[in-house]
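Q: Listed below are the structures to be examined.
Only the coordinates and a few stated rules stand behind these numbers; no lab work does. Predicted model, so just to flag it, every value in this text is computed and none were measured.
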Structure 1
Amino acid sequence: MEPKQKPLKRHPELVPLSREHHFGLLFGWKIKQGLALEADSQIIREYVQYFWNNHLAAHFEKEENIIRELLPAADAQGNRVLVEHDFIRSLINCLALERDKPEYLLQTLHQFLNEHIRFEEREFFPYLESVATPSQFALIGKLIQQEEEPAEDDFQPAFWQR
């Protein structure tokens, strides 16, 4: 049995992004469940586009703004986040075009997004917390402009349920 990991304490300015990561993990889980239940892949693809347009694209933009504003262009951690965002965008774009048998792309998206979020939470955010100054954290707060209401995922049909 794997030991349970302690919850990570986040700088308050990064907490909204961590909350959004929770929704990203749930998004991936829904894809995984839909595939396991052999849901119509066209509906899952529509859900991917819905989630991208309503949640994930804006989340990526916030993180990328932080990287561009706070980290040097040659920063390895920041560059890894940017490269992984580009890969996820590519998967989503391929899914928008793929008509036949998109299951492999959906599975890849689920797995890679899960790994990416875990990297950001366990490595990138702690790194950012170690290098950012108090004034840079104030800038982070302005860049992500915390939303008052949590985002909702009200996609229908709920293909991930039986």
Structure 2
Amino acid sequence: MNETPRSLTRDALTDLILTLFRVNNLTLTWGDKLVAPFGLTSARWQVLGAIVFAKRPQPVAWLARALGANRQNIQRIVNDLHKEGLVVFEPNPHHRRAQLVVLTEKGQQAYQAAIDAYNPMADRLAEGLSLSDMQTAHRVLVEVRKKLEGDADG
């Protein structure tokens, strides 16, 4: 059997990816605990955040694209948010069937409560980490994401 020659960059990327998997799981668990008092989960909070950061109301497919997630999963979460009264659906003037997702006052309050709880926790997590290191890590992850998105397209 032919063995691929060892590559230090491949090994480093593998270490990064394995660490990302672990950090992702820990972050979701941490986020779930953080936002549970507001009737949210990490997934619901992410969707609310995508709605907040969109420049205007978007359909579910666009929210899913912004989150890099599966449309069906985001639709399920949006439906749950709708049942909880955190979002409403409005007509989309550009597409009859793809309704726009809009935060309600209750949704805005839940999102803001989550952010208010998050900010001091994020400050604590950032303690001892240099701004430069965090910016470098962000740049590396953005580049990996872009490559993965390019592979998904092809």
Structure 3
Amino acid sequence: MTLFYDAACPVCSLEMDHLRERDVAGRLVFVDIGAPGFDAAAHGATLQAMNAEIHAKRPDGSMLKGVEVLRLAYEAVGLGWVLRASAWPVLRPAFDIAYRAFARHRIAISGAAAPLIRSLRSVRAHRMAKRMRECSAGACATDGRADLDPGRTS
């Protein structure tokens, strides 16, 4: 599945980095809609629509948007349980409304969350540096998942 996201949005970019890090099977493709030369029309959408909410294209060419994109992306990286409740008929409308509110105010939310985002990026960078040192020492994890566990302390 191809995810279309705004890399200029710190919260969005952080989330895509998280998914990219977890995507050890290579099931997701990440496309920055703000990249020079990006053409939303080539994917059957408008840039305005893609800026309003996350979009994705399935391998069959069908487009998805909103919470469904996130739910399927999380499933693709083995974290489907995180957003499973967002598909429940009784809760789905609330998740959809909450996501649209987030998407509309994502830049302001990113600004307010900047210290947290910087902290998370720093933790991830240190974790990646540690994995690279371990790998160069010949102690790489075979599937990459062992070192991606946020609760891991070693």
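Q: Once percent of Cα pairs over 21 Å apart, for residues 55-134 alone is calculated for every structure in 1, 2, 3, which label goes with the largest value?
A: Largest one: structure 3.
Q: Matching task: -15000 is the computed value of helix-only ellipticity at 222 nm (-39500 (n - 2.57) for each DSSP H run of 4 or more, over all residues; to 500). Pick the structure from 1, 2, 3.
A: Numbers: 1: -21000; 2: -23000; 3: -15000.
Attributed to the structure labelled 3.
Q: Identify which of structures 1, 2, 3 gives the largest calculated value of relative contact order in percent (Cα under 8 Å, 6 or more apart).
A: Values: 1: 45; 2: 18; 3: 24.
Once relative contact order in percent (Cα under 8 Å, 6 or more apart) is worked out for each structure, 1 has the highest.
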